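Multiple structures are listed underneath, in structure tokens.
Please treat every number below as a calculation from the coordinates, not as lab data. The structure presented is a predicted model; accordingly, all values stated were derived computationally and were not measured. Cβ atoms are built from the backbone, for glycine too; each structure is taken alone.
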Structure I
Amino acid sequence: MSSHYYGSRGSGAPAWYLQRVSGVVLFVVAIGHYILMHYHLDSGHTYDAVLARMQNPLYKALQLSFVVLGLYHGLSGTWNIFRDYKMPGWLRWTILGLLYLAGITFGCLGIATILSF
């Protein structure tokens with residue numbers, strides 16, 4: 001049994017807290033998305049309807065927060081699952097690097113798509 005004390009710096013407490021906060025905010029954003037997209041009868045799903053909605057800065061902000069928070073929450077959760085396993089250092093860094101690469105790639109794609117409207 002190891003007797004190392006890492007303090008709060010190595011405890012993962014900030015990541016744990018941010019995971020919970022992003023989950024709560026995502027829940028609220030998902031409800032907002034549902035109401036805007038599925039509750040109103042005039043929320044058409046044609047290209048013209050989406051283009052008209054995307055002209056609203058608040059709607060763009062909602063979609064941007066959905067992309068950024070969703071990616072953070074999902075990739076952070078995936079990394080936390082991998083952290084539970086004992087792996088060689090090179091494998092941990094490879095997985096972490098791939099998660100960062102996926103986050104940056106899909107984040108840029110999502111943000112560029114939203115801002116192109």
Structure II
Amino acid sequence: MGMNSVTNIGRNGIQDWIIQRVSAYVLALYTLFLLGFFVTTDVDYQSWSALFEQVWFRIFSLLALLSIGGHAWVGLWTVSTDYIKSAGQRMLFQAVTVLVIFIYVVWGIQIIWGL
């Protein structure tokens with residue numbers, strides 16, 4: 001088992017491809033929804049707060065946040081395995097990437113759910 005298979009999210013390239021595609025669709029839907037919200041709503045604190053009070057929107061936002069994390073990880077893993085040839089540097093880059101993505105996801109969850 002090589003280093004690439006250990007640090008990869010999916011067990012193979014097809015799973016990573018699926019993660020990329022599904023997360024891209026989720027992010028596209030989320031972006032389109034927000035664009036529609038901004039176009040059709042006079043956005044102020046009240047309307048924005050009312051949107052985030054809806055449990056379905058918090059779940060949708062959480063799904064988008066997790067999609068960003070998965071999409072970023074697969075993309076940066078691919079870039080790192082393609083362009084960072086030194087195993088030590090690649091592992092350091094991937095470890096820092098995982099840490100940063102984890103911090104952003106936890107922080108985002110705290111923001112979305114008001115924890």
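Here are some notes:
- Computing distance in nm of label points 7 Å out along Cα→Cβ at positions 65 and 89 across structures I, II gives 3.4 for structure II.
- Label whose coordinates, when distance in nm of label points 7 Å out along Cα→Cβ at positions 57 and 105 is calculated, return 3.4 (choices I, II): I
- For -29000 (helix-only ellipticity at 222 nm (-39500 (n - 2.57) for each DSSP H run of 4 or more, over all residues; to 500), calculated) the corresponding structure among I, II: II
- Origin of the value 18.6, 62, where Rg and Dmax of the Cα atoms in Å was derived from one of I, II: I
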